[in-house]
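Below you'll find a set of structures to go through.
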Structure I
């Protein structure tokens, strides 16, 4: 960051030299830049007083700048990305039988700001919901938790709460909720929660008494968050891509295409299920998911493919055999249709990132090497049936082939992203003709990937779809609470009109 307050200038230029003249033009900085991070331990909320700061942060901080002004309400920094709405993209035209390329430019020439985290500077600014409705509460999910209350014709999302993994974060959730309810004089008559039985936010919601409680599926809430922003109440095709969300079948969802409205949703398509060897461990170690994908494709020949991409040399034969053994043991390897897990696996196969030291690291690293001028796709198999299945087995085989033959990793990564965008196009085009729907809502953490998002938007607009994305709340799990609140608010409104 660069200095934007007087205190920041003091930090940049301390200690002051003897010839100091109090004017910014005469400053000689002691640093090229300063990197700022929140004052908290990992997985805990920001500390709010000097004593707690010294006690908890002495192990990671070399010094403390102390003030007598306590923090009344924790608010993390906001984080945004910019998507260039006027970037011209080459995409294959799906309207012609002859495959050709065309250049598209989106109609809005202004860059659009997309939230990764909506917090300081934006909260508690309300989000318009276009008409009056009852007061409700969306409790959010456990990762990147926020909550959302509604009042009159507005939704009021909270600041970033964090990952609901400990008592300190739960207490911060309760403190922030009490403050927001008091400030806006909100008294919710109903609340919504995620279906995951082990989420702390879910358990908290179910313990509330004297209030109506409604469970909302994770990816349905993602789609509804876009509907809330745009004021949509009719059916949409929801493309909800993230790493993990609890599905109605008990499996881990994450590559979902839904037909959704206020009343409910139908799971119209999804990525093929792949076991996650070791469950949560596979999320932190994407190479395990890569092994599972290869086992699913190659069966008994898996070790041959693993050797060709250097996995035997890197992880050892015995370790890989152990992973292959537990893949089919369901308690140890839950089934996942997560799009995020596929991006992780490809990153590991290409040797880009095989361990996530922070959330999304492997996928971010994969996006970082993409090339904007690459327009080719890999093959992908889509089974067009009542619930469509998107199978990337052919894609992975071609990626391995190109990698083994020394193809540029940036080109491979670009081709993979293009393939995912084209798979979305093919499924949406089919569903649009079946259900006569022209509105598409893109949401979920995977769509923080700008390369994928821009190419998906361009492809869908090339066939005349109205594409909607999150612009007022993050596409990741921080937007879940808005979707939850919107669904139950509109359902209660409808029930009150038609008792």
Structure II
């Protein structure tokens, strides 16, 4: 969620989907561009991108108010390689808010197949207001120059020892909220809450009886678990199979605080020290002769960069002079905790180079973490102003809270401040508040999947959601990183496929990942 979408852009090479305007073409012709498909109120699949089929589904902006107009949601399907009589469409959402499910399927279908197997169709979509779907949320309304200029000055990370740093983030976040509110007074932003996306999924289920039998089969990762949890809350009798992987605490999400997300971040950073030491100097560039010495080495580096940021002028890496700051380094640490297996060797090398005052290899992060993430409009719509950060003092208290929850990366997890002046209210039919005092029983038990240590969706959140949805099951992966996709496991994949076949994992099941960090 949030940073997941940012990090996907950094760490995952998403396929590029052209949006150039071309005339729609008829069924049977290979689609290479979603604009070639005429939107329809029914599911009219057309061959696309060589090995897929695509459709553009026209849906009401407000299912309770036909006069509100319509929008379009783009879907892509990868047919089951080994279909059988019970083959279903499994809807997949990779997170965000705002991550493109279409791009994820195009770029990483092999990983999705590893997890789900070959018996079912994999269907993903760009939720309303995002990606390829029409009327993308854009507070700058297509003005890229204005966006780039704002991104250059707004850094959503603070140095908690600098009152100026906190004051600037608070003020600019508020200005951004005012700007977005003005930009979105009369467009789709009012209609992009999570419950609206859940309603779109229900419409899909209703239109795809051949592969749904009136039930939702779904796999949601990160923010995708919010979508799945809201669907299960609103339509418990329409749940066929729900795999919720990297579970967000829905009570915390709808409170707008996001404070429960980061409770395990420091534990993962401590694991970095331990695994780096175990890997030795030949495999971990930031090695020292004990985990404690590695920790001290990192602390010293952070303090050095706080006092003396590193300039980068290598034209092969940057198109303008930039600096690597304390805030950039904090963000880099948070980024690396998402995918320890793939990212820890790289961050270790980055840290070594920063010690030598060489910021070239981390220069991309100086741009990557600037600016707000407009998928955050969804959080603001869902939270409904429940979390008050209206004064600098309240924001300072929030920063202190985040820092107390994670000394290493808490200052880089401050998304709620971007909601403080974001006055975008969904219609009554799309408002939702998670019922914390009730339990819910779905037609078929939900399968929650969680790593033992996840930087932004901790195991504790999955346990709370398991308690809320009675009869649900929890599968734990003994790994670090964000969602089970950060630590692929044959064991996890087998239990997921067994679940699709109707068998829940035994209580207390723990899977081991296929790899560990710093392994050759």
Structure III
């Protein structure tokens, strides 16, 4: 039985028993040993990092067989700014897609600013890669781009509506009982099969809907996770928020809201189980086509998601850990199995890393950095030279009704996250400071009692990062902590 087949068999048993799969470090081929590698990038929608542990298949296929980055973050915890960052390798303050809708965000803004002319897809396409996108592109694409195929994509299956895709310029509507993530998975596997006889490497970008609300699972997953509740961590429905900013102090959760949160939590996990099946299908197809050993497979999310923490109902966009921390696992040539790393990696690192793996330098406009050297245990890498801080931003767009503003109206802010601290400056003047080593649940706002020198240092780092660009961002992120 094949390696993937054994994992599939084990997963089937584990799902029924509620167990997790065994792990172990396995020797892999070196990075680039078989020529330029293929890259599959699986992007989930609103998947928080904590929920991954509840889905055994993701652990079995990805964590046990590859590397997990325990400190993976986004620079803006909202769909469209994050997705634009993934495509360009830039902070939102540079690509200027700062919301889900115009005038400061959405697909319309991305296109009108000319961002489609230079993305990860165009770079890889020019480097000789076969490129394909399946699923969600950018918020608003379905409204004004129904037949539009962006530059750089050889094959395009962009989501237009809930059951409709733009398939290489032609709109195709699926039956009402179609689970669209299954359709996307099948199309992606077909693409991999078509690459079997080709010499060119490929880049596959699969953007699934799960676990985004309304989180309607496939029928086969309806009975999973029954009775499970959102984890009652110390920050869930936080008891004392007197030291938090006014917008948090004004929040409260009643019993009906908590029941709604628990219900959505279960539905989110059910849809995420489908992501595990998608990963399994891709791995099986890669093995059948002889592509597995020279393919990197990446799983991450565009942002996290809060569910009752700090009295926040359902949503994203805050600077709290639940929103900015995302899952990130990678497997492929040279990547040791069952290994975790602690470096802070960001969503603006994917583009330069994929360029690095493909053998070419990214444009100078890229703010992120390649983490390729961190993937191969045989390569020397010095964690002390990695970033020690990064910027997080949330902008005000009162026209944005696509997010969770009505549920949790999070005000504009800019923040800096270091290896130890989270420091948030709200546009209205309020501040938050948390020592994450001593207070990982962000319960105690230290701003008013903190050492003035620490506040000055964090203020200075915010100023350095606010308008940084390219190499300047990497230099600002690398400043040694005091």
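Laboratory data are not the source of any read-out in this text; all were calculated from the coordinates shown. Just so we're clear, the structure is a prediction, and the values are computed from it rather than from any experiment. Cβ atoms are built from the backbone, for glycine too; each structure is taken alone.
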Working back from -1.14, -1.19, -1.33 (log10 I(q)/I(0) by the Debye sum over Cα atoms at q = 0.29, 0.30, 0.34 Å⁻¹, for residues 77-116 alone, computed), options I, II, III, answer is structure II
Read-out mean count of other Cβ atoms within 10 Å over residues 157-164, computed value 15.8, structure in I, II, III: II
Taking mean count of other Cβ atoms within 10 Å over residues 253-260 as the criterion, which structure among I, II, III has the greatest value? I
For mean projected area of the Cα convex hull in nm² computed as 28.0, the structure of I, II, III it came from: I
